[in-house]
Structures are given as structure tokens and as C-alpha cells.
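Below you'll find a set of structures to go through.
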Structure 1
Amino acid sequence: MKTKSLPPYAPTLIESTRAIGYSLEAAVADIIDNSIAANAKNVDIYFFPVDGAYIAILDNGKGMTEEEIDIAMQYGSKNPTEERDKKDLGRFGLGLKTASLSQCRCLTVISKQGGELEGRQWDIDHVTEVGDWSLIVLDEDELNQLPQIDELKKYETGTLVIWQKLDRLKAGEINFELSLGRKIDRVRDHLSLVYHRYIAGESGITKLKLSINGEKVKAIDPFLTEKSVQAMDDESLVIQGNKILVRAYILPHISKLTADEIKMLGGKDGLRKQQGFYVYRNKRLLVWGTWFRMMRQGDLSKLARIRVDIPNTLDDLWTLDIKKSSALPPAEVRKNLEIIITQIAERSKRTWTFRGKKEVSDTETHVWNRMKNKQGGFYYEVNRDHPLVQQLVKANPNMETSIYALLQQIEIGLPLNQLYVDLNNDEQIINDNEQSDIEIKKSLEDMITMCAGKQEKCNLLDAVAGIEPYSAHTQIIEKLKEEILENE
């Protein structure tokens with residue numbers, strides 16, 4: 001059998017791999033993955049948009065020797081099928097190069113270990129000129145001219161990655177400095193979410209301090225763990241001897257969220273687009289805001305979020321891509337996830353529909369009833385049997401027809417389309433806020449003024465004790481009844 005070695009032509013391959021499709025935020029995250037794998041505790045990112053523009057990422061990880069930095073700069077330095085350290089966030093041995101050169105034409109890596117600095121550089125213009133895989137080895141003078149090199153020297157060990165000749169970032173931009181500012185905001189939001197468990201210092205991992213141009217990056221918890229409800233016990237799935245941990249959350253009703261929390265949880269796309277699975281690999285967020293086509297994204301399920309933790313040993317089953325931004329659950333995992341989806345979606349629906357709408361028969365009296373018509377559709381009507389409606393009719397018998405006519409006009413005039421728009425925009429509707437004890441008491445006192453005597457007042461209070469929101473304030477009702485009986 002004859003064989004022939006056909007190494008790829010360097011200029012063509014390097015230019016081709018630039019088009020893999022990295023966004024700036026995904027490219028930066030790929031570099032930070034290497035910092036985490038190197039046990040770094042600090043990662044500082046610098047954006048310098050003016051003359052000699054560059055982006056630099058500095059960490060205080062374990063650094064690299066001369067041999068290790070050569071391997072790191074080699075294309076395809078790792079076999080994706082090889083077993084790796086459990087903390088390793090890489091896979092293909094391409095991330096450092098493809099992520100960096102997707103944004104720039106010159107990638108420089110300097111690493112410090114044992115007091116020695118080693119510097120290597122891929123310059124696409126140089127590779128094109130010589131037509132070969134010509135990696136530049138930097139000498140001491142060249143190293144000292146690089147941006148942020150003095151910051152690296154302050155560390156015992158660490159690595160500095162520098163992107164220069166930012167052609168992709170400058171393409172089509174009239175005001176590069178302004179456009180980079182907007183992109184920095186996207187990078188910050190992305191890193192806050194993707195590494196939120198590292199930034200928060202979750203048990204079992206080294207806490208990570210991230211900063212951009214000296215400003216600390218804060219964690220964004222997509223589950224709002226302190227206020228959300230864990231919908232069910234953790235599920236542990238074992239695939240090929242590897243454990244996948246699944247934890248389901250239901251976010252609080254929107255009326256219980258602050259404006260900042262709604263913005264944090266929904267981002268620029270809103271709560272509806274952020275529902276679904278959040279897949280983590282070694283506690284680094286890979287994919288989020290998707291049901292993997294097992295269920296469509298709906299308004300009633302938008303409070304449901306499911307955390308899925310997978311180990312790096314199952315990368316091939318989840319078809320993880322080079323950018324670490326796409327993953328699909330294998331068939332044996334999907335079966336278990338579909339069961340969990342059904343349960344949590346129903347729980348999310350109840351969180352939305354509990355307030356103000358009678359979806360099912362229950363023990364409480366509601367203001368609104370949801371009714372079905374003969375055509376299979378539905379409509380909303382004010383509950384004519386509501387104690388307050390009946391009390392109003394009883395107190396004004398001559399106006400019964402007018403009262404019911406007014407209720408009918410209220411039903412017909414419901415601004416359903418606008419309500420749908422407001423709910424989709426995650427805007428907090430003041431009507432839906434919880435009432436304080438003082439407001440509840442004032443409402444009850446106003447209510448009983450239409451009653452003639454103390455017995456009628458007590459009867460009305462007994463009737464509203466089974467009505468939301470008064471059913472949650474029975475102590476106030478009992479105290480009012482005591483005052484009525486004592487004073488009259």
C-alpha cells in the first residue's frame with residue numbers, strides 16, 4: 001500500500017478556519033476556558049481601541065514551558081477522542097487558534113513559568129508571505145514591546161494572549177471605538193452568564209475573578225436560585241457509566257421580580273426566549289434557552305429552566321462543536337428529559353394561571369371565570385356568584401340589570417391583545433402585584449360599609465375568606481370580625 005503525506009497549505013487553512021463563525025464573546029470565552037484549565041484565579045481582559053488597537057487576556061494560571069507553548073500553538077494539538085482531565089474545558093486543540101484568529105490577523109501568546117518568559121506568534125500576513133506553518137518565536141526585546149507584558153511579569157506564573165490587527169472587528173465600522181464599546185457590553189453579559197458558577201465560587205471549583213478594563217464582571221444566575229422554586233428532586237442519569245445531573249427550577253411570578261431581576265433573567269430577548277435547558281460542561285455554560293425541539297417555547301412555560309450538568313467524557317454523544325456553543329442530547333438522554341419537561345412545564349403554567357383566572361375547579365372563589373364556548377374556544381367572564389357582586393346587587397336591587405350590564409361591558413372590553421403584548425415584553429403589570437396587609441384591611445373595611453348590621457358584615461367577611469387575595473389574610477378578617485362584634 002502506497003501512501004503520500006499531504007499537509008494542508010498553511011495560508012489557505014488558516015484563512016479558512018477564520019470563517020468558523022465565532023462571535024467576539026464566544027472567542028473571548030474560549031480563551032478563558034484555557035485559563036480555567038490552567039487553574040487561574042484571576043483573568044483580566046483589556047480592550048484598547050485606538051492607535052495600535054488590541055485585545056489582551058491575562059491570567060495567573062500555571063503558565064507553560066517552551067515545549068507546552070509550542071504544543072498549544074499547534075493546530076489540532078489534541079485528539080478529541082482522548083481522555084482528558086475532568087477540569088479540561090477544551091476538546092479539539094483548536095480553540096486558542098481558531099477563536100483568536102477569527103477576530104484578528106496576529107495572535108501572540110506569552111507564558112511565564114519558573115521565572116522564564118516564552119513567546120510565540122501566529123501572524124497570518126507572515127504565514128501568507130512564506131507559504132508555510134511558520135510560527136514566530138519572540139525574543140526578549142520583542143516581548144518587552146508587547147502591551148500588558150509588565151502586568152504578566154508581576155505574576156509568578158501566568159499567560160498573556162494578545163490579539164492585534166483586528167481586521168474582522170473593524171470591518172464595516174465607521175467608528176471602531178464606539179462599536180467596540182457596544183461589543184464589550186455584549187462580552188461582559190456573555191461572560192457573566194457563561195461563567196456565573198465560577199465567578200460565584202460554587203463548591204468544588206476554584207473561584208474566578210474576571211475583569212474587563214479593570215471593572216469586575218459580576219455573575220448572572222439564570223435560575224435566581226435564592227428566590228426560585230426547585231420544581232422537583234434532582235434527577236441523576238447514568239450514560240455509559242457517566243453521570244448527568246438534572247435540576248429543574250421555576251422562576252418566581254413576574255410580580256415578585258424587580259425590574260433589574262427581569263432584565264437580568266430575560267436579557268435582550270426577554271424571559272420567553274430564555275426558557276428551557278441550560279447545559280453545563282464542567283460547570284461552564286454551553287447552551288441555553290432551548291427545549292431541543294422537545295417542546296415549543298410558550299408563554300406559560302417561560303418561567304421553567306432546567307439545569308443539566310454533563311462531564312467532558314460525553315462530548316461526542318452531545319455532538320459538541322468547536323465553538324462550544326452547540327450541543328444536542330443523545331437519544332437515551334432525551335427520553336428522560338421529555339418526562340421532566342412535561343412536569344416542569346405544568347408547574348410553570350400553574351405559576352402563571354393561579355392569579356386571577358379560574359382555570360380549573362378548586363376551593364377558592366375567583367373574580368374571573370375561564371369559560372369554553374361551543375366552537376371549542378374560550379372566553380373570560382366576571383363571576384356573577386362572587387360574594388361582592390351579590391352583595392352589591394342585594395344592596396341595590398333596583399340596579400341589578402345595570403350592574404350586570406356593566407359587568408358584561410367590562411368583559412367585552414378586556415384589552416386582550418395589549419395584555420398579550422405586555423406579558424410577552426416581561427413588563428411588570430402593577431395590577432398583578434401583591435397587596436400589603438394595610439391595603440387588604442382598607443379594602444375589607446371599604447367593602448363592609450355597604451352592609452346594614454354587624455351580622456351582615458360578619459357574613460360578608462366569612463364569604464370573602466375563601467376568595468383570593470383575602471384567603472391569604474384570614475387573620476385580618478378574624479380581627480375585623482372581633483372589632484365589629486365589640487363595637488356594635
Structure 2
Amino acid sequence: MAKIKTMTVTVDFYRQFEELNNKLDILFKENKELKKEFKEKQDELKAIILEKDKTIQKLLNEIDRLKNQNNKNSNNSSKPSSTNIVTPKKKTGANLYNYRTITGKKKGGQYNHQGYNLSKKDAEKLISENKVEVREIIHTIKGNPKKEPLIKYRYELEIKPYIEKHIFKYDDKSSETLPKEFYTDVTYGNSIKTLSIHLGCYNVVAYNRLSDFFSVVTNNVYNISNGTLVNFVKEFGNKSKATIINLENNFLNKDNGFTDETGTKFNKKKLYVRNYSNEENVVYKVHKNKGHNPIKEDNILPRFCGGIMGDHDTTLYSYGSKNYECNIHLGRYLMELMENIPDTKWPFLMYDLIFRMNNTRKIAIAYGLTKFSDDKIKEYKDEYEEILELAKEENKQIKSSYYRVTKAKPLYNRLVKYKQNHLYFIEDFKVPFDDNLSERDLRIFKNKTKISGGFRSINVAQDFANTLSIIKTSIKRNINPFESINAIFENKVLFAN
């Protein structure tokens with residue numbers, strides 16, 4: 001009986017062992033599956049976390065970009081001053097000039113300010129020089145009749161429409177033929193054409209308003225259509241071509257030239273205007289595209305042997321003997337870094353160096369110098385290199401990848417690669433410090449775009465450009481642009497030298 005009982009216990013124990021072993025196998029299998037599932041979940045969570053980290057970084061970069069965009073104004077970017085926004089904390093706006101600071105002075109004329117007002121001396125000078133017609137008007141006022149009469153002057157202007165009657169008599173001995181402008185029986189004279197060109201192009205008065213102006217000032221005697229006003233511009237553009245060639249030659253004969261580009265529209269398409277300027281001349285050219293082809297079509301820069309000032313347009317480096325970089329634009333980009341990543345020192349130091357060199361140069365020019373000494377130039381260039389070394393190290397520490405990758409690094413690379421182009425102005429005082437002259441010359445096309453939205457065709461745009469070339473050149477040379485416009489309508493060629 002004991003033996004049977006022992007065998008029974010052994011069998012039970014073995015059966016229990018088998019059961020436990022099977023359960024253990026199941027548990028191992030379940031554990032393996034759980035580990036696999038956990039690993040998959042862990043990998044999935046890591047991927048989600050990594051993706052979220054990327055998203056967070058993108059959002060942080062986007063926040064930096066939007067903050068940077070919101071903080072941009074005419075002082076720290078290429079945006080025009082008209083886009084500046086006045087805020088309670090930031091007292092800059094469209095009515096404040098670039099780099100203008102609050103002085104605390106009262107508004108209006110300052111103490112001891114030499115003002116200007118009309119004087120009897122000025123009026124009598126105009127009369128003695130026969131520059132104005134004098135119309136005497138006699139008044140009677142209370143007083144002693146033996147006293148000398150009081151003489152007062154009043155400036156006036158009269159617009160009086162009149163018609164010229166031209167009579168052409170036949171003479172078989174004459175070699176003259178009927179002028180082209182008289183092919184039709186009735187035409188508009190040069191005085192009307194000249195006024196419409198000056199008001200419509202230079203003052204950017206819209207054609208419908210210009211037509212209304214002529215109707216009002218002539219008491220509805222002259223009602224000039226918009227199409228006729230456009231034809232005036234076309235006629236002027238054609239008659240000015242010989243003068244434009246003279247302006248191009250004047251540009252080519254100078255040591256340094258300024259050029260830049262701005263965008264406008266024609267027939268709802270993009271149009272680009274390029275200026276070729278110096279202190280005495282400006283020529284405007286319009287094209288549908290940017291790049292080398294339009295420049296080659298203009299055939300001005302390919303023939304130019306002097307130095308070219310531009311706003312970091314690397315296309316220009318294929319032309320001219322030297323290329324200069326605009327340091328005002330550089331200052332704006334440095335200002336952008338100074339405002340958005342103030343922990344870095346190098347933008348402050350480079351900004352100070354660039355404008356300190358220019359201010360010192362102005363003083364040197366006032367004393368009749370044409371360049372800095374070799375030692376001074378070396379000192380400035382060494383300081384420039386030291387700042388670049390600091391920039392290289394500090395840029396690695398910028399936390400925001402947006403400012404590190406898209407702002408600080410490209411500006412650093414530009415300062416390294418184009419060091420000489422930024423510093424030409426300290427080696428030769430004839431070299432300009434900035435490209436502001438181009439910006440001033442191109443600004444009128446922005447006004448045109450804002451008012452009318454652009455041009456109907458590229459041919460009309462080029463006629464407008466030719467017109468402005470002559471008007472702006474006249475202003476630069478202190479010549480009355482009204483006289484220049486009238487001379488062009490009289491088929492004269494201007495600016496031969």
C-alpha cells in the first residue's frame with residue numbers, strides 16, 4: 001500500500017511539474033511578446049517624441065522668423081520707411097527719417113533759426129531782372145495825401161489758354177516743307193505737352209486727374225483725353241532717344257557708377273527697372289526679367305570700365321573694374337542681429353567699426369585728404385578680422401537655429417568673402433560708402449506703382465523711364481526740368497557732355 005501511495009504522489013508531483021512547466025512556457029512566451037510589444041511601443045514613442053521635437057523646433061524657428069519679420073523696419077532691413085509702424089514702445093514711423101533720434105526739442109522753428117519769408121527786396125529783384133510782368137493796381141486808403149504812397153507786392157500766377165494760328169505760305173523758291181507736327185489741322189502745343197509731362201511723370205499725377213486739371217484751369221476750354229496724355233509721353237520718349245545716348249555716354253565716362261533694380265508691373269506682370277546713376281546723370285531701363293541678359297541688352301555695364309556700387313547683387317561682379325558693397329545695407333542687417341540676438345557682441349562691434357570709419361573719413365575729407373594712411377588702413381582691417389574671429393565663435397553659441405543658420409551665418413560669410421568690397425571706401429575717398437543714390441533715383445517708380453499699379457505695356461514703361469531720365473538728370477545738374485522737357489519737344493539734343 002505504501003509503495004502504491006508513493007507512486008501516486010510521484011505521478012501527481014510530475015503532473016503538477018508538467019503543468020507548471022507548461023504555464024512557465026506560456027509565461028515566457030507572453031513575456032517575449034510583451035517585450036516585443038513594449039519595444040515596438042518604445043520605438044513608436046521615440047519616433048513620436050523625435051517628430052514632436054522637430055515640430056517644436058520648427059515652431060520655435062517660425063516664432064523667431066515672425067518676431068524678426070514683425071521687428072523689421074527701415075533701420076534694420078531693406079524695407080522702405082513708409083512701412084514703419086508707430087507703436088507706444090517703439091517711436092518710429094513713416095514720418096520719421098532713418099536713424100533719427102528724439103532730441104527733446106520743441107516742435108517747429110528753433111531759437112535763432114534763420115527762417116525764410118517773402119521780402120520786398122526779393123520781389124523788386126525779380127522785377128529789375130525782368131523775370132516777371134508787373135501789373136500796377138491803385139488803391140485809396142485813409143491818410144495824408146502828401147505822404148509817399150505805400151508799395152506792397154503780391155505774387156500771382158495766371159494760366160490763360162490761347163490758340164496759335166500758323167499760316168504757311170507757298171513759295172516755289174523755299175526748300176522748307178510742312179513740319180510733321182502740323183500734318184493734322186489742330187494739335188496741342190509744347191507748353192501743354194511740357195506741363196503734362198512734368199505733372200504726369202515727375203509728380204506722378206494720374207492721367208484722369210491730370211485731364212481734370214487742364215479742364216479746371218482753362219474753364220473747360222481744353223478737355224484733353226487720357227489717350228492724348230499717353231501719346232504725349234510716347235512722343236517725348238521717341239524725341240529723347242538721342243539725349244538718352246548722351247546720358248549713357250556720360251555714365252560711361254565717370255570713374256564710379258551706381259546701379260540697382262526695383263520691381264513694378266505692366267499688364268499685371270512683373271517688370272524690373274534698373275538705374276545707371278552718378279552725381280550728374282541717371283538713365284533708367286526697363287525689362288521683363290532680371291539677370292545678365294537685361295544688362296547685356298542695355299549694353300551699358302559691359303562697356304563700363306569704372307567701379308560699380310550695388311546692393312550685394314553678385315550679377316554686377318561680372319562688370320566694371322571694381323565692385324563696391326553698400327555699407328548702409330550692411331548696417332541694417334547688423335542692426336537686425338543686434339535687436340534680435342543681443343547676447344552676441346560681434347554685430348555691435350562691426351556696426352561701430354563700419355560707421356566709425358565712415359565718420360572719420362568725412363573728417364579727413366574736410367581736411368582735404370583723399371585716403372587714410374597705410375598704417376590706419378591696416379589698423380582698420382586688423383580690427384575687422386578680429387571681429388570676424390569673434391563672430392565665428394559666437395555664432396556657434398546662438399540658441400535659435402533660425403538666427404544662427406539663416407541670419408548670422410550668411411552675414412558672417414558675406415563679410416568674409418566680400419571684405420575688400422566693403423572696405424574700398426577707406427582706401428580711396430572717391431569710392432562711395434553706400435548705394436543710397438540708387439535708392440533715391442528709383443523711389444519715384446515705387447510712387448508710380450502705388451498710385452497707378454504699374455504700366456499698360458513695356459513700351460509705355462520705357463517711354464516713362466526715358467522721360468524720368470531727362471527730368472532727374474536736369475534736377476541733378478540744377479537745370480529747370482521744365483526747360484529741358486520743352487527743349488526735347490523742340491527736337492533739341494541735350495547733355496552732350
Structure 3
Amino acid sequence: MEGRSLTATVVAGSLLLTNLSTEQIVGSNGAAFKEGILVMAWETLAALAMVITALYLLPRYLTGGITTIPQFLERRYDRFTKTLTSLLFLSGYVFVLLPIVLYSGALAISNMFNVPELLGISDTAALWVMVFAIGIIGSIYAVFGGLKTVAVSDTINAIGLLIGGLLIPIFGLLAIGEGDVVSGLTRLVAEHPEKFNALGGENASVPFGTIFTGMLLVNLFYWGTNQAIIQRALGAKNLKEGQKGLLLAAFIKILGPLIVVLPGIIAFHMFGDTLNNPDAAYPTLITKVLPASLVGFFAAVLFGAILSSFNSALNSSITLFGIDIYKSYLNKNASERETVWAGKRFGIVLAFFAMIVAPLIAYAPDGLFGYLQKVNGCYSIPILTIIVIGYFTKYVPALAAKIAMFSGVILYLAYILLDSFVLKDTFPHYLHVMAILFVFNAILMLIIGKIKPQLVPYEPYLSQMVSVRPWKFVVPIGITITVMVVGVYMYFSR
């Protein structure tokens with residue numbers, strides 16, 4: 001709902017911090033604690049997805065003057081398709097993203113400051129207290145601040161997060177190497193070579209083959225179509241600034257494993273099997289290696305990251321509800337002010353519900369990161385499917401999009417239930433299943449388009465809201481980033 005005024009540095013900083021929050025830092029390092037550097041695939045392939053978004057998707061978004069992804073789907077299909085997509089996004093935020101951000105943030109802060117002992121309460125009670133504290137502060141900030149306030153503060157916090165995030169592995173390697181970072185890294189690689197193999201086997205959380213199937217699709221959805229993320233690029237003052245921001249973020253993302261993977265391996269070296277919960281590896285490492293004077297600094301930075309992800313998802317929810325549901329169905333004659341306040345009231349209710357759900361994630365059987373990535377497939381792949389087919393075809397009707405969405409959600413939910421409770425370990429990896437469903441539903445849409453094509457071909461809407469002249473270096477920089485990603489994988493192939 002904000003005007004398009006963000007510069008490249010603000011776009012890049014906001015993208016990075018929106019992504020790099022506690023569910024990412026705590027969860028990824030917990031996964032690295034268990035499996036090593038192979039989990040870097042979530043970071044490195046993100047860079048490729050951002051290159052694709054900068055080259056192909058963003059020009060089309062800005063040319064069409066799109067404010068939300070469901071807005072494009074209404075133009076391409078119909079209003080009900082837009083509504084279904086908005087509801088899918090909102091369900092993902094309320095049942096997955098918002099509660100996980102609150103839970104992981106509360107877990108990190110509670111462990112870092114030993115809140116149970118400080119307040120004289122149980123671990124469970126401390127978790128509830130921290131969840132509500134973070135949720136209330138984040139809600140006030142998001143509801144009364146708006147997107148631009150969140151995005152600009154993200155840029156400031158991103159600098160602190162990158163500095164603080166790099167300090168953790170540096171101090172960790174200093175501790176291992178007895179005052180020498182290089183010696184610490186050498187010792188870490190020598191004593192745990194299995195942790196530095198990027199090629200995961202069939203039983204790994206990220207088998208190598210999945211980076212060519214579902215992994216790339218999930219990243220493309222996240223960086224190219226997820227409203228909470230792409231909203232930052234859609235807020236760019238022009239295409240050039242948006243592309244520069246995306247590619248700057250992509251370059252920094254390649255360095256992401258230094259923050260979200262390496263500390264987990266260092267924690268494994270230091271604590272071994274003494275930690276029962278891998279998700280506790282990162283906050284435990286912080287309290288172990290950081291000087292006391294820096295713990296407070298990093299806690300403040302981490303708290304900013306927690307608020308950033310929470311605010312971004314909540315702000316996107318406010319936008320989706322206000323524009324795509326309230327204005328379209330509940331009050332068609334609502335003024336802009338009424339629409340904004342309706343969205344904000346909805347955001348408050350959504351935040352409170354997320355605060356109730358968040359502590360219950362402690363009972364989830366999988367680790368934070370694995371749970372987040374697996375469950376996200378319920379809405380990420382169906383939405384990505386209809387967007388891709390929508391852009392590449394002109395005659396596929398709205399009926400095909402509706403069927404594909406229902407099919408994608410129902411089939412993936414059936415897979416999760418069967419794989420978790422009935423036919424365990426008999427299905428392909430969930431990332432392969434995502435790719436299979438993507439292809440299946442894409443073919444299904446094309447078949448429906450042949451049998452019952454829409455009468456009037458879709459023609460892209462042209463907007464003059466911002467300049468859509470591309471950045472002249474977007475292609476060579478994109479190629480450079482792609483080569484760097486391939487090089488990283490080749491280096492860590494053992």
C-alpha cells in the first residue's frame with residue numbers, strides 16, 4: 001500500500017533481513033549441526049532464484065504496475081482465483097511463518113539470557129512470555145509503521161545483523177584455533193571432513209538431486225512470488241533500482257553460509273552430542289564464544305531480525321486482506337483509509353492467533369528448518385504453478401488455475417499425512433514430490449486450456465507508474481553470480 005520509492009540498497013537490505021531471521025539462523029545452524037555444509041543449498045540456490053526474478057519476473061511485475069501477486073492473478077484469471085491465492089498466503093502466514101518466527105525468536109532470546117532462571121519460571125512459561133513480548137512489540141511496529149518504515153529500518157538492522165552474524169564464526173574459530181582463525185578453520189575441516197561435503201546422499205535432508213528439482217522451485221517461489229519478499233522489490237522506485245537491489249542481495253546471499261551454516265558446524269565441534277536439541281546449537285554457541293560485552297549487542301541485532309520477519313509477514317497480511325478481500329468483497333465502496341484500517345485490525349487478530357500457536361511448535365517432531373521447508377510446499381508450489389502458466393500462456397482459463405490450486409494443496413497434504421503417519425519412508429524426498437506436483441499440475445492446466453480455452457486471449461496490462469528501463473549490467477552480473485554458485489558447489493564436492 002506504500003508508494004514505490006525504495007532504492008537498491010534499501011531493497012537489498014530489506015530482502016536480506018526479511019529472510020535472515022531466527023527461523024533461518026537458528027534452524028539452518030541446527031540443520032548444519034546435524035548434517036554439515038550440505039544445507040547451504042537453501043542459501044546458494046537462493047542467489048540463482050534472485051537472478052531469475054531480476055531478469056524475468058520483476059520487469060513484468062513493474063510493467064504491469066502490480067502491488068500484490070494476487071493482483072496479477074486477478075488480471076490473468078479472475079477475482080476468485082485472486083481470493084484463493086490470498087487465502088493460501090494468509091493461511092501460510094498464520095499457520096507456518098508467523099508462529100515459527102515467534103517460536104524461534106523466543107527460543108533464541110530465552111536461551112541467550114537464561115530467561116527461565118532470570119524470572120524463576122519453567123522453560124515452557126519462559127517461552128510463552130517471550131513469544132507474547134516479541135509478538136506485541138512486533139505488532140505495534142508493523143501495524144502503525146507501514147512498509148517503508150519497516151524497509152528502511154531493515155537496512156539499518158541488516159548491517160548490524162551481518163556484522164554480528166560474522167562475529168559468531170570468527171570468535172568460534174578463534175576459540176577452536178586458540179586465538180588463530182585460520183588454525184581454527186583448518187582444525188575444523190581436518191577433524192570433521194564429512195561436515196564439509198555439499199553433496200548430500202539419499203538419506204540427507206537435502207539430497208544432491210533435489211537441488212535440480214524442488215529446491216530450485218521453492219527458492220523461485222520464495223524470492224520471486226512470495227508476497228512478504230517480493231513486496232520489497234515491488235516497492236523499488238524503478239526497474240533499475242529493483243534489479244540492482246535483487247542482484248546485490250543475491251551476491252551477499254552466496255556468503256550466507258558463513259552466518260547460517262558455519263556456526264552450526266563449530267557448535268558440533270564444541271558441544272558434540274551433548275546438545276539434545278540441535279536448534280539450541282546457535283544460541284548456545286553465542287553465549288559460549290562471544291565476549292559478554294558483545295552478547296547484548298548481538299541480542300539487540302537478533303531481536304531486530306526477529307521483528308523484521310514478523311513485521312514483514314504481518315504487513316503483507318494486512319495488505320493482502322485490505323486490498324484483496326476487504327475492498328473486493330466485504331466493502332467495495334470503502335475509502336483508502338477504511339481499507340487500511342480494516343487491514344490493520346485484521347493484522348492485530350492474526351498476530352494474536354500466531355502468538356497462541358507459536359509455543360505449540362515446541363512439540364513438532366521435526367527440526368525448525370525442516371518443518372518450515374516441508375510444510376511450505378502446501379501453498380508454495382500451487383501458487384508458483386499458476387503464476388508460471390499464467391505468464392507463459394494466453395488461453396489457459398481461470399478454471400484451470402482453480403483446479404490446479406485445489407489439486408496441488410490436497411495432493412501435497414495427502415503426501416505429508418501418508419509419509420508422516422502411514423507409509424513412512426516409501427515416497428520420494430519431499431522436494432522431489434514438489435517438483436512432481438508442479439509438473440503434474442502444469443500439464444493439467446495446459447490440458448484444460450486445450451479442452452476449454454478462454455475465449456479472449458490474455459494481454460499483459462501496461463502501466464506507466466515507474467520506469468521499466470533495465471539496468472545495463474543486469475545480464476553480466478547475473479551470469480557472474482551463477483558462475484560463483486557453481487564454483488562454490490564444485491569446491492565443496494568431496
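Since every read-out is calculated from the coordinates, none of them should be taken as a lab result. Because the structure is predicted, anything quoted here is derived from the model rather than measured. Cβ atoms are built from the backbone, for glycine too; each structure is taken alone.
Looking at structures 1, 2, 3, which one was FRET efficiency 1/(1 + (r/R0)^6) of positions 268 and 340 (r between Cβ atoms, R0 = 35 Å, to 0.05) calculated from, given that it came out as 0.15? Matching structure: 3. Using Cα Rg over 2.2 N^0.38 Å as the calculated read-out, with 1.33 as its value, let me know the right label among 1, 2, 3. The read-out was computed on structure 1. In this comparison of 1, 2, 3, the computed figure -17000 for helix-only ellipticity at 222 nm (-39500 (n - 2.57) for each DSSP H run of 4 or more, over all residues; to 500) is attributed to 2. Where does the value 41, 26, 13 come from, among 1, 2, 3, when Cα extents along the principal axes in Å, for residues 372-435 alone is the thing being computed? Checking each candidate, the match is 2. Ranked by relative contact order in percent (Cα under 8 Å, 6 or more apart), structures 1, 2, 3 are topped by 3, which has the highest value.
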